[in-house]
1. So FRET efficiency 1/(1 + (r/R0)^6) of positions 64 and 144 (r between Cβ atoms, R0 = 35 Å, to 0.05), computed for just one structure, reads 1.00; which one of I, II is that?
2. Taking 1.00 as the value of FRET efficiency 1/(1 + (r/R0)^6) of positions 32 and 136 (r between Cβ atoms, R0 = 35 Å, to 0.05) derived from one of the structures shown (I, II), identify that structure.
3. Of the structures labelled I, II, which one yields 55 when relative contact order in percent (Cα under 8 Å, 6 or more apart) is computed from its coordinates?
4. Which of I, II yields -8500 for helix-only ellipticity at 222 nm (-39500 (n - 2.57) for each DSSP H run of 4 or more, over all residues; to 500), as computed?
5. Taking Rg and Dmax of the Cα atoms in Å from the coordinates of each of I, II, which one would give 20.4, 83?
Structure I
Amino acid sequence: MADQPQAQPQNFAPLAVSLQYLKDMSFESPRAPQVFVTQGPQSQVNVNVRVDGRGVGENTYEITLHLEVKAEAGGEAVFLLEMDYAGIFTVAPQAPEVLGPLLMIEAPRILFPFARQIVTATIAAGGFPPLLINPIDFADLYRRQLAAAGSAGSTGPTGTA
């Protein structure tokens, strides 16, 4: 008699990406074309990132990375990029203390490389040297969000980070 394979228990990932998408994007170069033909001071680039989350169904959440990249030289804007990159995530049932970090740390960590590539390509298409955004510590961003929510009386871990 042949050995029958044992039924293996299904291992479900606690977080699954259903979809990723560019939700909104704007790129401005207010000083073009002068910025390309005059040698001015070195640009200072600032990157701001915020994470939002909201439920869109049972165990399903939309997580959005809001990125703002602003370059200035001599007190004037060189370029400004604003982008919302989002994903739909399905989550296995979790305790609330696990759900917040899963959605607000792990989900943006999954989305970030794709958002970073779009930012780099868009800035290069705008005529500027490509910008590589350094990795982001989403755990630190989440901790700061919790601290701000605690002092502001906000709703908790699936709000803005």
Structure II
Amino acid sequence: MPSVPTWLVVLTGLLFNISAALITHFLIDGKTNQLNSLSMQMKNNDKEISLLWVQIEGIERKRETLYLLRNQGPLDAVIALQFSRLLALHLHEQISLEDVQLVDTKIDAYQASIRDEIDNKFFLNLELVELEMYLQSEVSSLRNWSIFLQMIGLSLILARDLSRKRLA
């Protein structure tokens, strides 16, 4: 039975260890960077969702204020103009405060569009969570392969010492 030269066993062990290092450096680090990017994107989406809810609540407070002002009697022209401008900042159009149903309809449409945006960001976050789980699974598998290659490489390198003891 032909014996395998010790240097070939050691070289194979070194190649396994180098492969494990390359997997760790390039593949695992790349996937970890992707995971960090996904995490930041999800956090940004969560912040935007919070801000969008604040907008919904803010326009609702303005609607309640309009009801209170209208309940006190006819609106002063200056107050009506300023309040109309304030609503226009949110609704992106100038509307008359005389037609309360029209104001309600516009506010409802504005809130619905914000809720749609919130839903889109929420569903995007769900997709990102799924992608994050997939990437974490890949990183885990790559780490396991890397450790396996290291163990085999070290075993082959140690085989050199064993072959020396056997020859002695």
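Just so it is clear, none of the values below were taken in a lab; they were calculated from the coordinates. Treat the numbers as computed from the prediction; the structure is a model and nothing was measured. Cβ atoms are built from the backbone, for glycine too; each structure is taken alone.
1. Details: I: 1.00; II: 0.05.
The read-out was computed on structure I.
2. Working: I: 0.75; II: 1.00.
Label of the originating structure: II.
3. II
4. On the way: I: -8500; II: -31000.
Going through each structure in turn, the value belongs to I.
5. On the way: I: 20.4, 83; II: 32.9, 109.
Only structure I yields this read-out.
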